[in-house]
Structure P
Amino acid sequence: MNNKTFFITGGGTGGHIYPAVAVADELLKSETTEKIYYVGNPNNLEFSIVLNKNYEFLPVISSGMPRKVGVAIVKWAIQMFHAFIKCCIYIQKYKPDVIFGTGGYVSAPVLMAGIVMKVPFVMHDCDANPGLVTRKLSPFAKSVSIAFDEAKNKLNNKNCHVNGNPIRNEFSTLTKEQARLNLGLADKLTLCIMGGSQGAQTINKATVEILKQLSCDYGLQVIFQTGKKNYDEVVEQLKSIYPEYNSDKNLIVRPYFEDMVTVLKASDIAVSRAGSLSISELCASGIAPIFVPYPYAAADHQRKNAKNIVAQGAGLYLEDSEVTPTTLLEMIKSLVENPQKLHEIQQASLNLAKFDGIKNIVKQILEV
């Protein structure tokens with residue numbers, strides 16, 4: 001049997017990394033898979049996530065393109081050229097049969113090396129407005145997987161498949177009861193507050209002010225992901241507002257959760273940014289989301305993502321500029337105090353979930 005070697009690439013944020021990891025994990029189950037290598041930036045989140053996986057990490061130093069012309073862009077071009085050469089060397093050494101990329105600046109030199117070294121590749125883009133790397137390199141891809149049908153018109157590749165986002169299998173197997181047990185929580189109404197892997201200061205500041213109220217007045221369990229860079233600041237503020245927060249069994253406050261499947265499956269309501277992968281995972285968890293889109297996202301894709309979901313009755317919407325302790329609390333209360341509304345949004349959210357996305361993407365890759 002002619003077993004295959006795969007290069008997987010995508011990095012920078014969880015929205016690029018987790019789909020790539022989900023696909024890599026699924027490919028590992030195939031009897032035709034010989035070896036998987038993950039090509040990413042060792043200074044980014046992908047390194048720590050891939051560390052515990054059964055595939056080798058190949059380091060490439062890359063960064064986002066500077067917006068202004070000057071010395072910085074010359075340095076960036078040199079860095080990307082070095083990354084491209086390194087990827088060519090990796091391809092020469094490990095001889096991948098197919099490359100799979102999920103976008104982000106780290107995937108660009110890998111896919112470009114694939115073009116030059118004549119290694120076929122498949123791309124996945126999770127947004128309604130595809131990212132720069134996908135838009136520029138998709139004409140060279142054997143096929144492209146997309147999460148939103150409307151992305152098809154923005155890509156120059158006739159072999160596009162609408163698969164939704166690849167989400168981990170645990171979303172369909174882990175129960176809410178078991179997820180709560182795993183986190184040491186009781187089996188009662190649970191709220192998750194998160195600003196993505198990087199955190200969100202606007203959400204954090206409002207949350208700190210109302211955390212005691214949510215727990216003591218409404219009996220809510222709250223899982224609060226602050227983001228790594230904001231954690232110390234959040235803890236300092238919490239200590240002054242609610243010194244006993246650390247001993248409150250209703251609260252879990254952490255900088256980051258490696259296992260977001262358990263966190264989301266344990267939750268009933270979530271306050272979240274509106275990245276495409278986050279939306280897919282919220283829907284797969286049957287959560288009622290309160291979206292606070294990141295206002296500076298490329299091509300304003302988070303607002304468009306969120307409004308698309310809200311229009312289908314599967315979430316609530318709050319502008320980042322409108323977030324205050326009062327507005328956030330009122331929106332959470334509108335769900336907590338209205339079980340029927342909560343249930344309807346949860347059901348609408350679950351109805352949008354696509355659990356077969358990962359299998360369809362793997363099939364697409366194996367066909368190459």
Structure Q
Amino acid sequence: MHMADALLAPAVAATMYVASGTAAGVSLYRLRKENEPDKLPVMAVTSALVFAGQMINYTIPGTGSSGHMCGGMLLSALLGPHAGFLSMIVILAIQCLFFADGGLMALGANVWNMAFYGCFVGYFLIWRPIIRGKWFGSGKGAMRLRIIAASVIGCVVTLQLGAFSVVLETSLSGITDLPFAAFAGLMQPIHLAIGFVEGAITAAVLSFVYASRPELLKDVTETERGLEAKRSLKSTVAILAATAVVVGGGLSLLASGNPDGLEWALFGNQESGYSANMGLDEENFGIESDAARTAESIQETSSFLPDYAFKGSDSPVGTSVSGIVGSVMVAGVAALICIAGGYFRKKRNIAS
């Protein structure tokens with residue numbers, strides 16, 4: 001669902017930067033007030049895992065399309081909405097600047113569409129009420145079912161909101177080639193299917209964490225955890241880190257070649273015998289602007305592995321390197337944010 005700059009008018013893009021920047025400022029403020037020393041390794045490794053997971057497009061049968069996880073629900077369930085949102089910003093910014101995935105001018109919109117809903121709407125309106133509620137009764141089996149239900153419902157709902165926001169943003173940008181009703185009629189159903197798959201992936205990861213270190217899950221209280229930790233924190237983090245490396249460096253080579261939900265809606269997949277959908281020309285669509293051209297030139301300079309590959313090469317090694325390098329970069333920056341939050345908290349305590 002990474003939007004290109006051509007899908008946004010500069011005024012709409014600027015508005016989304018302000019909205020996402022405001023949410024980021026609030027999140028930074030809240031992170032500085034938290035005191036969770038275990039969050040640093042978990043924040044680093046789960047951010048890397050989501051980056052790697054986003055590299056794997058999975059085929060949506062019978063459509064000619066594919067999808068990939070967003071990760072907001074997964075991160076907010078483990079880190080809380082504010083740290084999860086900041087982690088998603090790190091992921092999307094690194095994808096944009098160093099891998100040319102998503103437009104730089106559109107980054108504010110992509111953060112809102114892919115991170116805000118999953119981290120805030122998904123956490124406060126879906127994850128927390130379900131996990132704290134009495135769905136399925138009590139005991140460890142009931143908690144596992146609540147985790148699965150919250151993961152699937154959360155991913156489905158938040159991807160629907162994100163997809164609808166893409167339609168709304170292009171409509172406000174005045175792209176007449178994308179009439180609101182027709183574009184929404186393509187975006188919403190395909191992202192419904194993508195949401196169910198992401199929900200299953202999210203539920204699997206969170207169920208593993210619940211079995212391994214249940215206290216890492218937000219809103220799972222002492223009395224509701226239902227089982228003792230099977231693994232140490234160090235071994236749990238190590239398993240998640242190893243998974244990120246395997247997914248980013250190896251399984252990414254098996255990603256579907258079909259266009260993702262947004263690309264499929266815009267351009268179709270006639271080459272594989274499917275519909276043209278909106279039928280836009282991939283080389284010439286949307287809005288041209290000086291802001292978009294400037295953003296594109298910056299990306300051309302900063303992206304050393306564009307489209308997750310070596311420049312001018314189709315070698316699969318480039319994909320593997322991109323997965324590993326990107327995961328390490330994301331983990332490092334996420335850890336720095338977590339360290340900075342703790343540093344400023346200590347400075348404030350000393351001053352007081």
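Read-outs: derived from the displayed coordinates by stated rules, not from any lab. Note that this is a predicted model, so its numbers are computed, not measured. Cβ atoms are built from the backbone, for glycine too; each structure is taken alone.
Please state which of the structures P, Q yields 2.5 when distance in nm of label points 7 Å out along Cα→Cβ at positions 24 and 328 is computed from it.
Source structure: Q.
Computing Kirkwood radius over Cα pairs in Å, for residues 280-319 alone gives 12.0 for which of P, Q?
Going through each structure in turn, the value belongs to Q.
Which of P, Q yields 15 for relative contact order in percent (Cα under 8 Å, 6 or more apart), as computed?
It traces back to P.
Hey, helix-only ellipticity at 222 nm (-39500 (n - 2.57) for each DSSP H run of 4 or more, over all residues; to 500) derived from one of P, Q reads -13000; which structure?
Only structure P yields this read-out.
From which structure (P, Q) was Rg and Dmax of the Cα atoms in Å, for residues 112-311 alone calculated, if the value obtained is 19.2, 62?
Going label by label, the one that fits is P.
Can you spot which of P, Q the value 6, 25, 35, 24, 9, 2, 0 was calculated from, given it is P(r) over Cα pairs in 10 Å bins from 0, in percent?
Derived from Q, not from the others.
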